[in-house]
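Only the coordinates and a few stated rules stand behind these numbers; no lab work does. In this text the structure is predicted, and so the values were computed from the model without any measurement. Cβ atoms are built from the backbone, for glycine too; each structure is taken alone.
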Structure 1
Amino acid sequence: MSEQDTLLVVDDDPATLDLLTEIFSDEGYKVCTANNGTAALATTESQKPSLVLLDIGMQGMDGFETCVKLKENKKYRDIPLIFVSAMQNPSQKVRGFALGAVDFVSKPFQSDELLARVRTHLELKRLRANLEAAVASRTEELLSSFDRMRKVLGAIIHAMAVAVETRDPYTAGHQRKVSDLARSIGSEMKLDEDVVDGLRMAAAIHDIGKISVPAEILSKPGKLTNLEFSLIQSHPETGYEILKDIDFPWPIARIVLEHHERINGSGYPNGTPGDKLLTESKILAVADVVESMASHRPYRPSLGINAALEEISKNSGILYDGEVVKACLRLFNERGYRLQH
C-alpha cells in the first residue's frame, strides 16, 4: 500500500460509512466519505481518490448513475471502482461491470476479503500505470531514434543528389525541384504522409543513374546520337542497381527505375504499363516532365510552364496517370504553385 492511497467510500447508511472508515483507516489508508452520489462527485473533484467503494441503493442519484458520471469524466474514468451492495441479483452485478466497475462485493461483507480486493485493485492500478509509463518512455526513445534515422537518410539522399548535379551542372537543381513538385502532388492527392516522404526522397535522387553517363553527353548542346541517347536511357536501370540493396523504408529503388515509364507501356526501360507501376512512380513521371519542359536545357531553351502543363493535359490517361495529372493541374491553376528557382 502506498501512503498516497486515498479511498472514497460512498454509502447513505451512516453505520456502514463508519464501519468502512474504521476498517480502512486501521490499515493506514486515508479515507474520505460521501453519503450520496452528488457528494461523491464533489469529493472526487477535490480529493482525486485512488479507489472508490460505492453503494448502489442510495436516495437520489443511485450508485449506477454515479458510476456513469464518474466514467464519463476522462479525469476519473481510470479510478478503480468497487460496488459494495446488498443487491444479490446477478443481472445487477453484470450491469455494474458493464458500467466500468472492477469488482462487486456483496453485503454483508468479510472485512479481510474486502481489504484483499482493495489491495489487489490498487496494485493492478499501479502496475498498469508503470506499464503505461514504460511504454510511453520506450515510444519516445523509438520516435527519437526514428527521427535520427530519417535525418541520416535525408543527409545521404542529399549527398547523392549533389553527386549527380556536380557532373551535370546544366540540370543543377532539377532533382530538388522535381522532388518538391512530386511531394506537392502526392499531398494534393491526399496520400499518406509516410508515402509522400518516400516519394520526396526518391525524387531527390531519381537521376542518380546518370553518374554512369559521360559528362560530355549530359552537357552536349546538340542533338544526341542514337548511341548517346541509349546511354541516357540506361540511367533508370543504373539508378536501380545503385539503390536496390539499400534497406530504405520506402521502395525508392523501384520508383527510380520506373520514373520514365508511361501508363500505355511506351516508356523505358521496361515498357511497364500503368497497372503495374507504383503510384509514386506515376507521380514522379509527371513531375519530371513538367520541370524538364519548363526549364532550360543545353540542347534547347525553356519551353515554359504552359507548354509543360499542356503536354501532361493532352496525354492524360495515355502517357500519364489521369489522377496525377488532375492533381498537378490543380496545384498550378488553383493553388498558386510555382516551380522553385
Structure 2
Amino acid sequence: MRGWGTTHPNPMVGALIVEDGVVVAEGWHARSGELHAERNALNALGRRPRDGAVMVVTLEPCSTHGRTGACTDAIINSGIKTVVVGATDPFPSHAGRGFEVMRKAGITVIDGILADACEDLNLIFNHWAVRKSPLLALKTATTLDGRIATRTGESKWITGEDARQDVMRWRRYFPAIASSSGTVLADNPRLTSRSIGFDEWCPVRFVFDRRFRLANHPELNVFSDAFASKTIVVTSSNVGHSAQQDVLAHRGVQVWKFDSGDDAAFFAEFKARCAKIEITGILAEGGSGFMGALLKSRQADYLFQYMAPKILADNESKSVFSGQTVFKLTNAISINELNYSKLGQDLLLRGKLVYP
C-alpha cells in the first residue's frame, strides 16, 4: 500500500523474502516504469538468498518482458525455490502464466493465499485489465434512510471525521475525480485529497457541465487554485466558444466536448476518451441527478456508500439517487463483492454494481 495512488496504470504489489521464518528483505512497486516489487525485494537483500528462502508476493509475478524485465526471470535466477502468491494476474492472457513458468523451472508455487484481500488491493487495475475501460466509482454519504441533505440543502456534515478522512484516502487512490456543475456551483469544492499528515494531492478533476454555465465563474476553486491545469470541463459538442472559455484556457483548464443527446452514449464516449489516455479510474461525487444519470446510463461500475447513524424521515429531503422507475425488486441494481468498514460511528459499504 506504499504505492497507494502512484502506480497507475500498474497495480500495487508488495514482496517479502523470508529466511528461516524471518523477513530479511522487502520491496514494493512505487510507480509505473520503475522496478517491480519482486526485483526491489531482491535488490534490498543485496546478496543471493539462502537455501530454503521463500518469496511472498501479493500478485502473480509478471512473465512478460516489459520496461523492467520479467519478474519470473529474476526469481528463477535468484535461486529461490518457493514462492507464495496472493492474487492471480487478472489479465486474461497472463493469468497463471507466471505460475507455469516458475513451476517449470522447479519452483514450488503456493497461490491463492489471502487472495480476496490481495485482489481488493487493486480494484482499478483488475477492472482495467479485464475491460480496458476505467473503473467509474460513485461515492455517496447518506443517512440510514438514503438522504444526502435536508430539505433546505444542508449536508455538512452527514458523516463524521473518520469517514471524511477515508474519502480523502480514496481520492488519493483514484487517478481522477468527477463532479457535476450543480455541486461545484453549490459547494465550490476543491476536489483534492487533503489527508492528515500528507501534502494536498490533486487528481485529474472532471466537471460535467453540459451547458458550460461554469465558464461564467472563473473564481471557483477548480478554476483558480494551484491545480487549475488538472481541471477538465466535460460539456456538450454544441456549446459555442466564449471569451470566458479563453480565460479558463489561459489557466490551463481543458474542455472535452461530446454529443449530449443520450446519457449512455455521452458517458460511454467520455470513458472511452479516458481509456485512450490511460486514466484507469474515476471517483464520481455529486448530487442525486448526476449520480442517478450515471446509474441509469449503466456506466457506473462501483459504489462507495458512507452511511451515518442518522435518520431524517422527511420526504422533502434530498435523496442519494433519482431517475429510475422500478416496479419489481428483480429490476433493482445489486451490489456484489461487498466490503464493509466501520469508520468511527459511520459505516462504509462498497462493492461492484450489477445491473438487471
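Quick notes on this structure:
- Comparison of 1, 2 by relative contact order in percent (Cα under 8 Å, 6 or more apart) - largest value held by: 2
- Distance in nm of label points 7 Å out along Cα→Cβ at positions 5 and 237 - structure with the largest value, from 1, 2: 1
- If you line up 1, 2 by distance in nm of label points 7 Å out along Cα→Cβ at positions 61 and 277, the top spot, with the largest value, goes to 1.
- For the structures shown (1, 2), Kirkwood radius over Cα pairs in Å, for residues 173-212 alone is largest in 2.
- Winner on mean count of other Cβ atoms within 10 Å over residues 117-124 once structures 1, 2 are ranked, highest first: 2
- Of the structures 1, 2, the one that 24.1 was derived from, the read-out being mean count of other Cβ atoms within 10 Å over residues 53-60: 2
- Volume of the Cα convex hull per residue in Å³ - highest-scoring structure of 1, 2: 1
- Which entry (1, 2) yields the derived value -18000 for helix-only ellipticity at 222 nm (-39500 (n - 2.57) for each DSSP H run of 4 or more, over all residues; to 500): 1
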